[in-house]
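These are the structures in question, set out in turn.
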Structure P
Amino acid sequence: MRIFTAVLLLFSNAAGADVALSNLAIYNRCHAQLTGERPLLSDSLTQQVQAGTLDPIAACTTILNGALLNSSGGLANVNDARAKKVLRTLHNVHGSWFARTDFQQVFSINSQQGAQDIYDSSMPALYFTRALLAPTSDITSVLNTSDILKPVRTNSTTDRGLASNMPLSEYQVGSYGVSGGIPFAPKGELLGMQTVAPLSLAYNSQYYGSGTARVYANAGGGVMGNYVYILQNASLPERFTADGGLRMPRRWARSVYHDLLCRDLPLIRAADSNPFVATGSSIAFRQSAACVRCHASMDRMASVIRNIVPKSFSIGEGVGGAYDFLDTVATSSTAESAWPTASDSNYHRRPTNGVLFFRNYQGALVDINVTDAQNLANQILAQDDFYICMAKRYYRYLTGVDADTGDIGDPDRAPLSTADMSHRTTVINLGMTLKTNRDVRLLIRNIMNLPSYKRSAAGQ
């Protein structure tokens, strides 16, 4: 959040007093937050704001709308330098919301580096950028899609890896890995995005036999089902298969709660975990109420991607282009009847049932059975907390205040101060408005039009 920090310093007076900003100062603030730069004095919008003929927030709305995408996902005003700055700045803001943005090591450092060559690490943030800058802004598109989004950059046909600088040919031949058709991640300035078709490549491996590696794929649920997001967040080791006990892609679920609901573990109250304690379980954490308080939320959500397994390939005997992929195991066993209290070797082959389980911002216990990643996403979209979370993210960027939107009724929590309660109420109201209109650009405009935004402390 370096941009916002610089803006705060710019408009804070030496005495530290909270004062009303002039229209020009307000414009300087929102311009910097949208573009990463101060406006030029020679700019026509600057001159209109200074002359009092144009409202500063209206001027910044013009700048934001100037960065809209076309129907294909590219920047409509691709030759407009300011539009490209808005796209870059806000896409980076969206990227900062994720708990994890790098690729976890599946087998080796080489394969991790190969993943950085093949996948653009900012691909998950594209879902938020599209929701903001698509011609018809709709926050639900973050989750209500199976689209696979890939960035369009100034150098989209690079033949050397971004991380390794190895030539593309090293990734396309060899009897131990995937053969042919692997594109590298694009390089250069962001110009928009494109929806790409699923890309699955046949392999013949000494470790895995013959099969299919999915380079670009989506398990459903928009950003959270994107295979790049799963690679970044699930932390799946080599030869991993979910067993319903110790081996679960629970870090993915932990990230989903953080990234999409603005909630960190534990997500339920202490007493909520008691029904799930199994004192005779062979899984140690199932014997402890304190442990189950976290696992009951993340493990049971993670079961919707139980059938996704990691694979790592390298050319030759462990040298050359190494890279990580994900594959899918077909369902071949019946569903379990309850959350397992012992490891189940067939768990990853069972139907992808799961549970959304947390206390919402009002303190109500959300306990919903789901059948797959898209069904989970639909249930998240049905929660007020998703929209409140999105409002919280933008509110923090634009005002610097990280409002508490969790379960403040939890008896284990300390009460909020009057000021914190005020920010919480403001963000909840913004989120509920977003749920109604689903317009992200309007959310930004509503935050900028808050009286506190137009003061030097910007909401403090």
Structure Q
Amino acid sequence: MIHNLKPYPVYKDSGISWLGEVPEHWEVKRQRNIAQMLVSNINKHSLESEKPVRLCNYVDVYKNERITEYIHFMHATASQEEIKKFRLQVGDVIITKDSEMWNDIGVPALVEYEAPDLVCGYHLAILKPRDDVIIGDYLLRALQSRGVQSQYYISANGVTRYGLSHYAIKSVLVPVPPLPEQSAIVHYLDHIDRRIRRYIRTKQKLIKLLEEQKQAIIYKAVTGGLNPDVKLKPSEVEWLGEVPEHYKRTKLGRLCQSIRDGTHNPPPAVEGEHRLLSVRNIIGGRFVTRNDDRTMTPSAFSDLQRSYTVQENDIVLALVGATTGKSAVVEKMDKVTVQRSIGILRSNPLVLESHFLNFVISSELVQAQIHRVMDKYAAQPGIYLNDVSKLQIVYPELNEQKRIIYFIQKNTQSIDVAIDHAQREISLLREYRTRLIADVVTGKLDVREAAANLPEEIDETEVLDEGLVEDEETTEENLDGEPEEET
């Protein structure tokens, strides 16, 4: 896949520690000298005095490398002056400017679609490349490289929320080869990217099929039990049908000692070992720590512990975002607490096993209810704690729950192994892609000859479904106006 790439014949010292040597004919320029920067102030509102627009917002940029006509943009309004100033044009590059996570800053997306009513939203900055210096396609790839991205991270300021100043954005250093070479680099990286995406898409489809197979096993076991000859009775729920005669049905809240969410006021992020976790930490059906978790001081952690704790065998449930409804059983974890994007469910152990509850939540029985509730909230995906407590579940007595848990774990083990293997392959491919981009846009590898020998390809319109891969970062905690517990 690398096409036996080699370094350039002659290099020079760039004078920049993170960049090192660059090809002799390359330049290194600050962003102010290669692109015009505009920071949007168009918010998510609708006023009668303004004109209707479609808003390209934070999540559109964060989740899409390309801004295309296939994205479902939010509807809002803006003044005529704002529309003129912040209307998106093909070739623009948009970056995320503010975030609750330091490493969610500076994420780029290339604009490939424009329309009179399509404008850039709040928390974003538009970079309009200077045609005589740089092309937007190359700027996208340069901003995706770790060396350039790290400059955003270092420049970010803030305590509970991080942001980039205008000066910081304009001061970022970017390696700039001649324009024809930029086109060659883009051609090569796009070619490799298409091949990687095709492979990832195949693996994602496999994961989806495996997940469906797993969910079928779980649903049948938790709603029908293990005895095929058991007598059935109407569940009195139209979409559920019949359930075993001895099963009980009730609202989830009646079987839990507590249902609450995490902190609504995250403490300042500082280096340490006390972690503040979010929906990003529910991966592959497990609740895990990550290398880039937000951390806090011991005293801030102690303060949060006075309000609530996260204990072994609790259920964590995603309350906000595209993955609303995913859950996991908490294993033994020290020095960990959670943000508001997570619900903490503590079942009554006298009537409900936590692992059984987690299987019930992950089954179509509860997921269908969650999605029906989500449809009520048009602004963004999410569910209130009050809605969680009203979810209907069916369950047998404890001993049967334990047998069902064992049956599901035994019969889905091989499926989990296959899913994990596919996800690891995807992760390795993404890491390879990241390294390749960095090596090419910093001049460590020369792709000119390889690019010249590549066939022309038609761009694919099929969207890569990142949501199928559990280890992919999400930004639910970055969304504005997320659902909270009703008062």
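Where a number appears in this text, it was derived from the coordinates with a stated rule and is not lab data. No experiment lies behind these values; they were computed from the predicted model shown. Cβ atoms are built from the backbone, for glycine too; each structure is taken alone.
Using mean count of other Cβ atoms within 10 Å over residues 43-50 as the calculated read-out, with 11.2 as its value, let me know the right label among P, Q.
Derived from Q, not from the others.
In terms of distance in nm of label points 7 Å out along Cα→Cβ at positions 147 and 211, which of structures P, Q is highest?
For this comparison of distance in nm of label points 7 Å out along Cα→Cβ at positions 147 and 211, the top structure is Q.
Just checking, which of P, Q has the largest value of Cα Rg over 2.2 N^0.38 Å, for residues 299-402 alone?
P
Given a value of 14.8 for mean count of other Cβ atoms within 10 Å over residues 35-42, calculated from one of P, Q, which structure does it belong to?
This figure was derived from P.
Of the structures P, Q, report the one carrying the highest value of distance in nm of label points 7 Å out along Cα→Cβ at positions 283 and 395.
Numbers: P: 3.5; Q: 3.0.
Evaluating distance in nm of label points 7 Å out along Cα→Cβ at positions 283 and 395 on every structure, the highest lands on P.
One of P, Q was used to compute distance in nm of label points 7 Å out along Cα→Cβ at positions 227 and 259, and the result was 3.0. Which label is that?
Q
Identify the structure, out of P, Q, from whose coordinates mean projected area of the Cα convex hull in nm², for residues 75-338 alone was calculated to give 20.4.
Structure of origin is Q.
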